[in-house]
Structure 1
Amino acid sequence: MKIAYLDTNVLVSFIKPNDPNYNSSSIILLQPFVKNFISTLTLVEVKSVISRQLIELVGNLPNNIINAIDGLSEEEKIEILYKYLLESITIEIHENVAIQEDTYSFYKGKMFSVYSLALQLSNTTKLRALDNLQLAHALLIHQQSQDKIDYFVTGDTNFIKQISPAKKHIPFSIISPENLLTLERV
């Protein structure tokens, strides 16, 4: 089975029915035809989105959950929505916690490998910091585990356009959720 590293926006699309990637993200997350990988960074980003967009997202929940959380505090609602999302989907959470001596940048101390790689990537990708971190997570998983990533899936069209010049250094395809369905869904 092929492996797809999912960008945060794929998970967020799943809880936003008005999102253009909602249908394809739902299929990817509920009917997995590839192994879906994320990192702990994705967990942090998803929870941040939920906390900032809580009112909009609660309206998208099934009625039985909306009724069950009525009267709860905002913090409790955030936790329930976060738990609901993670329990509804099929994903594997991967993390790289290796620390290395950074010889790449001006800083000559030790740092997490993912930060060092994100610093290196920023020269060629021109992506936002969190996008470089997500890409660095995917690259480290690909390099350091027996699970080789085939696809980096993102609903961010700017990411896909921006990454084009750096693609020759990336050992997997960077594609949209819709393209993943086209390529891999049987």
Structure 2
Amino acid sequence: MTVLSEAFRTRATEIVGRYPVARSALIMVLHEAQDEVGYIDDAVIEEVADVMNLTAADVAGVVTFYTMFKRTHPGKYLISLCTNPGCGMFGADDTADKLRDLVGPEHETTSDGVMSWEQVECLAYCGIAPAAQVNYRDVPNLTPERAERLCGALRGGKELKDAVDELWADAKLPNMSPSEPSEPEASAPEVSADA
């Protein structure tokens, strides 16, 4: 049984053609496969290997190395929460506990297929800690309370963009504006050259 479409094969061939060495295109082709199917299981690995004239072991090695490639379907929404020390100082562990309560165990899709969640390494957005993403869209300050709002909105059928925009609207962001110039200090009295 073929999992990937003929259109995928056409795109993969075009992507491979951009690189002097076909293997160099593997990550881009895997992204295309995941975009089409939603995840990369053994059947997808076999087909990508076939398209690229690689072994399944070569492809599996890349798939299992990078956390961006999902081995099972993450559901309609994948919540990724940074739990590195910077976000941890702002309560990421409490948010992880809340997601465990709301969604279930990490990497397991809810029975209705709506969502799953995962802990990830730094999302490079420490100014909005705890930093998170839903389907790779940045979500600021994902505290336990805000995680509850987010999950409720997504389960309630709210569009992802609207749910995320609402969280941005009341996010506690660091003040990045330049500080007001201070009043000039009183200068010492001028001394004339004749004195």
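Remarks
- Label whose coordinates, when helix-only ellipticity at 222 nm (-39500 (n - 2.57) for each DSSP H run of 4 or more, over all residues; to 500) is calculated, return -12000 (choices 1, 2): 2
- When P(r) over Cα pairs in 10 Å bins from 0, in percent is computed for each of 1, 2, the one that comes out at 8, 28, 24, 19, 9, 4, 4, 3, 2, 0 is 2.
- Entry that produces 26.0 once mean count of other Cβ atoms within 10 Å over residues 4-11 is calculated, selected from 1, 2: 1
- For FRET efficiency 1/(1 + (r/R0)^6) of positions 76 and 108 (r between Cβ atoms, R0 = 25 Å, to 0.05) computed as 0.95, the structure of 1, 2 it came from: 2
- If FRET efficiency 1/(1 + (r/R0)^6) of positions 20 and 92 (r between Cβ atoms, R0 = 41 Å, to 0.05) is computed and equals 0.95, the structure in 1, 2: 1
- Parent structure of the calculated result 2.8, given that distance in nm of label points 7 Å out along Cα→Cβ at positions 52 and 68 is the read-out and 1, 2 the choices: 1
- Look at relative contact order in percent (Cα under 8 Å, 6 or more apart) for each of 1, 2: the largest one is in 1.
- Structure with the greatest value (metric distance in nm of label points 7 Å out along Cα→Cβ at positions 60 and 116, set 1, 2): 1
- Origin of the derived value 3.8 (distance in nm of label points 7 Å out along Cα→Cβ at positions 44 and 172; candidates 1, 2): 2
We did not get these values from a lab; they are worked out from the coordinates using the rules stated. Everything numeric here is computed off the predicted structure, so don't read it as measured data. Cβ atoms are built from the backbone, for glycine too; each structure is taken alone.
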